[in-house]
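The following blocks contain the structures, represented as structure tokens.
FYI, it's all coordinate maths here, none of it is from the lab. Everything quoted here is computed from the prediction, not taken from an experiment. Cβ atoms are built from the backbone, for glycine too; each structure is taken alone.
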Structure 1
Amino acid sequence: MIDFLVIGGGIAGTSVGARLSHHGHVVVLERESALAYHASGRSAALFEESYGLPSTIALNEASRDYHFEANGGVTSPRGLMLIGTADDKDAFDTDMTAMHLEAISLSDARAMLPILNDRVTRVGYDVDSWDLDTDRLVQNFASEVRGNGGGVRTSAEVTAVTRTTAGWDVSLGDEVLKARVVVNAAGAWVDVVAEMAGIAPLGVTPLRRSIARIPAPGGHDVSGWPILFGSGESWYAKPDAGALLVSPAEEVLMPPMDAWADDMMLAEGLARYEAHVTEPVTRLLSNWAGLRTFAPDRNLVLGPDKADPSFVWMAGQGGYGFQTAPAASQLAADLAVGNTPQIQADMVARLSPARFA
């Protein structure tokens, strides 16, 4: 009998599996041939502590030490720059307050990012924003599962989840695994897994976000540039291995699927980016899309289901999966095994599946 069977091998599943591996035998199942294939493998991950709803910020704060210290840390300096024009004053002011940014001069901004054009009239900045090594983070958690005697299986598609008197039978085609607790960390597929198990779905929304990878503008060395946001998060751009990622930051409802970028949406996002810079986009190196999955209230969903505590949710990460992973996984594991959570009780309540009952 497996103590904790985790369905989903992205950052959600590997992280919660690692935490639970200290409390029993864990097996993590990923239906694709590699871990972190879907949203986790397509994330422009950033650790920005003040980014998100209050419950997300609480998880960010509780995750900071892990990101910077565990296994040598997974962060590298990036910085965050918000730019505004005369046309988006209200959105810029809202973002400045929400993200606790400091106003800087245009000359200082252009010293950091020389392609800003004359339309840019206001700039906010936060030096305390960091790149996250997403592959290393996933592999660190997966190694922890294995190091504690657990298993991580790829190409393992769940075809049925059945409640038994002893726990759960989870079918992988003809193979049946018996588990005491099932952890639903299936990303965009969490409601599909819940319905398989006879658990009421949350009503999550998988929302597509597209990204284009373009050559370094004007031949600049972009390695030291900050991530750049348009007001209202109408687009963003982020350095990536000598090139630049540009996203229209769209949220388009999609069914759970292997998502791909929409050409028209990319063109619109690139046009919004180009309206703020001096260097036009002449070609794309590549593009892709991922599904960011949100619960109805946009808070994460962490912990045992109210109707059946042997079914545990690790879901609704939206765009915050990597930066919240250390604390979110610890909270879900603590609640699953009956330990006292390490974050405030009001935040635990905001994240609990029971809020949807």
Structure 2
Amino acid sequence: MEISQHRWTSSAGWEIPPASAHSVNFVLVFSQAAYFRQPECYQDLRRMFPAARIIGCSSAGNIHGTAISDDDIVVTAVTFNKGRVRLACATVTPGEDLQALATGLMNQLKAADLLHAFVLSDGLSVNGSDLACGLNSAGIAVTGGLAGDGEKFSSTWVMADAPAAQNIVAIIGFYGELEARSGCVAGWREFGAERLVTRSSGNIVHEIDHQPALTIYTRYLGQMAKDLPGSGLRFPLSIRSSEQEKPVIRTLLAVDPAEHNLTFAGDVPQGSFCRLMKTDIDTLIEGSGAAADAAKSDAHKQPSLCIVVSCVGRRLVLGELTEEELDIVQERLGPEATLTGFYSYGELAPFSNVVQCQLHNQTMTLTTLIE
């Protein structure tokens, strides 16, 4: 496996790729810059990497090694010696059955040696919970994330062998003599009483314990309630559909003071159990280290690619210390690992002991690839 990384900045333009760029198998692109959304950006990349599958998305922060940036474009080019890739993508139309769409995309990628799939999706128009259900149809591990838009939550974009566009779901399949591993850890702690979601529709929660959802939420937040919905990123919701299920995390996106509703970044089923969560800096960073331990390969001293998808909420909580969660990932994986990725509006990954992909929020999700 050969890996090279390149950047675009408005002041210097593109860094020149090596002469071997014509043989690159696939390219990952992450950016918050406006140029990423222009057709010329994809055209530049296609000229530099003529044979590659090109996939990327807009972000809430770009990851280049252990550094985080916002106004550039980060490109990671990968050449396999024994592996291969295929790309499937689709445009989501309003009201479309996302589970069926994802199932269809996974069917396009099916092959006897398909070992892993990585998905990038529009982060605002796509219900990640429904998407995850369809991704599980192939019976293999799937990881990925929902595109970001900084702290604006205005529009998100995905690039898939074409200029970046909105409402896109793209999946890249990995085949051949490769090893793929993943880790997904949150580092948040539940607190307060467990309550019942008594009325909800999709990702909108109307009532908890038969009381207006916003009333319950603001009661816990106290003085911080005046800064909603922003302060809600520090207090996500832990939900589980039954007492036997492992909980997943949902990040608060919006509040409706008139209707007393809460809108989360993923489905919160009616009848599920919920508890508020909180964290501290050290626990979040150690959670990132635990994700790296889960994603680490046994093939020591071999070059590896680590695709990092971390939640925008983690970045807002960690602030100036955010790069420390990347430092611990690099430390645990070792110097042979090349880190790339983005801060997202949602993470897609299985739990460590099951294959089923789920939508997560507020997690550090890692995908490692090695030949």
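When P(r) over Cα pairs in 10 Å bins from 0, in percent is computed for each of 1, 2, which one produces 5, 26, 35, 24, 8, 2, 0? Derived from the structure labelled 2.
Among candidates 1, 2, the computation of FRET efficiency 1/(1 + (r/R0)^6) of positions 285 and 301 (r between Cβ atoms, R0 = 30 Å, to 0.05) that gave 0.70 used structure 2.
Compute mean projected area of the Cα convex hull in nm², for residues 85-156 alone for each of 1, 2 and report the one that scores greatest. Comparing 1, 2 by mean projected area of the Cα convex hull in nm², for residues 85-156 alone, the maximum is at 1. Computing helix-only ellipticity at 222 nm (-39500 (n - 2.57) for each DSSP H run of 4 or more, over all residues; to 500) across structures 1, 2 gives -8500 for structure 1.
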